Structure I
């Protein structure tokens, strides 16, 4: 009986090892055979959409299982339409992502009724900063900018919430710039088309390719740049060293106190620029895979080559908590500063005066 029992034990042990998964039969990665969707908040062909499609090209290579990735554009409301939907209904299943820009940050900061989301509560994959905005004016409209008796310089914007708009608003308030705004464009590429059709005379962008193309055509003059904020100072972009920062343009007319605090709160959104997020409460195991993959993408020479060729020659990448912390810093602003910015928007007709 003992001999039989020993044989039975050996047989059972043999069966256990026989049926145990071998390294070649390990469980398939979660993402294998799956498709990730990246929702974009701007129109197809714009900077945010282009960045999403570049990331979608490289990200699968660094995700175990090599999933497919599709990009879907949902423009409108300076990113509010897509964000409102994604914030309320986005599935935290590791398969849904969103590419955002600084516009929804600005919109949330201004506490507009349209913003039903909180960007700090997303699960953050990372961000890509392309440098600072430049404010561009048509050459034949430049003299009108400082002539209050002339026809106003027409400035095109999405919803009057973009970070570069701060230069126009504070320029109007403290330098007396003669500007009239037309909001409602769906994205930078749409605004550029309006500029080419001579519907507008002025707009802002970080996109070096747009700026240099228009410079080569001889149609624009970059009058100021927001500047990259480092060590308490705004410095010029390396690729546009001859364009003065807005602080330099203001000179002795640079305000202090609340007006400047409000300006700093507005332009802070540009430090984030383009950022990739997952829905709230996306499980850590998925976020770990996604952030690790984006970090590896950022070091891929072919990714670097494509970004420099299609988006910007100068850029920085932040991963995970870097993006989370930066968004919290940008979006933590005193109410008085937000009120000041809203009051300027109201004063110059970008938003309706609720008192009327």
Structure II
């Protein structure tokens, strides 16, 4: 039976990609269901690569912005268009538009005491379902349903035409060689970053063996990638801040493998089913790991881990500094096996 579902989406790259597992599950249960997503405009590059999404609608608010009048207006425009809504964020304000839209069934976790605005309230069970993706998936089942042991993983769509277009724009002289993509930034803070000199050493090792190395990231990562360029005598391709998010997806679809911190680009690489090596320091893979069988997680087991701090409270940053380049090279040697 055909029905229309509105998803209130997350505002982070990794969270949006993990949410695709829910979209795929919903489509598997009801192939005729029409799924729209209400999310920040910058996430449209991600949802447009998810075949399960029919259309994306802009959530035009800054981080933390309430703007009740505008939320009410958007809700009014969505009335009589949806049979149900699933609200992924836990904030009170994220549930207001489906409430104002008078969507008959509004499902989400209690979060910020959202009785009333939700009429299908769920309660978290982080002990039984510790992963964020599992918490998302639970919203696609009835409240008493147990999750299956296996579930669909995110998978972003990329076409050959998209790949050719992004190469012509950013890398017209690209050589058909093995490519290592490195994502040395992390939006959360410097504690999540593997030392840039380690990235440079790894890049030099692979370049000397005939690989190309692409440095990926946003404009905010440009100072980091510039330092890596200096340490590698400008032998890398510095793409930080050049491609937009959609183009970054297309570029990563072309690489041999990815070495990255715990970041949004990690989740993109995983959703492209690329071999990816992830360094974990102050954060933990027990909540938001890369959802891919091709992922290798490198992590020490120090007594101070995980601290979840933006900067190392003990100054030494040992959780990252003691993850040596040799460990990454050993993990890369398994890619071809």
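Mean projected area of the Cα convex hull in nm² computed as 23.5: which structure among I, II?
Details: I: 23.5; II: 18.3.
Of the options listed, only I reproduces it.
One of I, II was used to compute distance in nm of label points 7 Å out along Cα→Cβ at positions 183 and 215, and the answer was 1.7. Which one was it? List each step's numbers first, then the result.
Numbers: I: 3.1; II: 1.7.
Corresponding structure: II.
For distance in nm of label points 7 Å out along Cα→Cβ at positions 199 and 295, the calculated result is 4.4, so let me know which of I, II that is.
Numbers: I: 4.4; II: 1.9.
Matching structure: I.
State the single structure among I, II that was used to calculate helix-only ellipticity at 222 nm (-39500 (n - 2.57) for each DSSP H run of 4 or more, over all residues; to 500), giving -12000.
Traced to structure I.
The value 15 for relative contact order in percent (Cα under 8 Å, 6 or more apart) was derived from one model only; which of I, II is it? If you can, show how the numbers build up before the last one.
Working: I: 24; II: 15.
Computing relative contact order in percent (Cα under 8 Å, 6 or more apart) on every structure in I, II gives 15 only for II.
Compute distance in nm of label points 7 Å out along Cα→Cβ at positions 247 and 271 for each of I, II and report the one that scores greatest. Could the numbers behind the result be given before it?
Values: I: 1.3; II: 1.9.
If we compare distance in nm of label points 7 Å out along Cα→Cβ at positions 247 and 271 over I, II, the biggest value is for II.
Since every read-out is calculated from the coordinates, none of them should be taken as a lab result. Because the structure is a prediction, the values reported are computed rather than measured. Cβ atoms are built from the backbone, for glycine too; each structure is taken alone.
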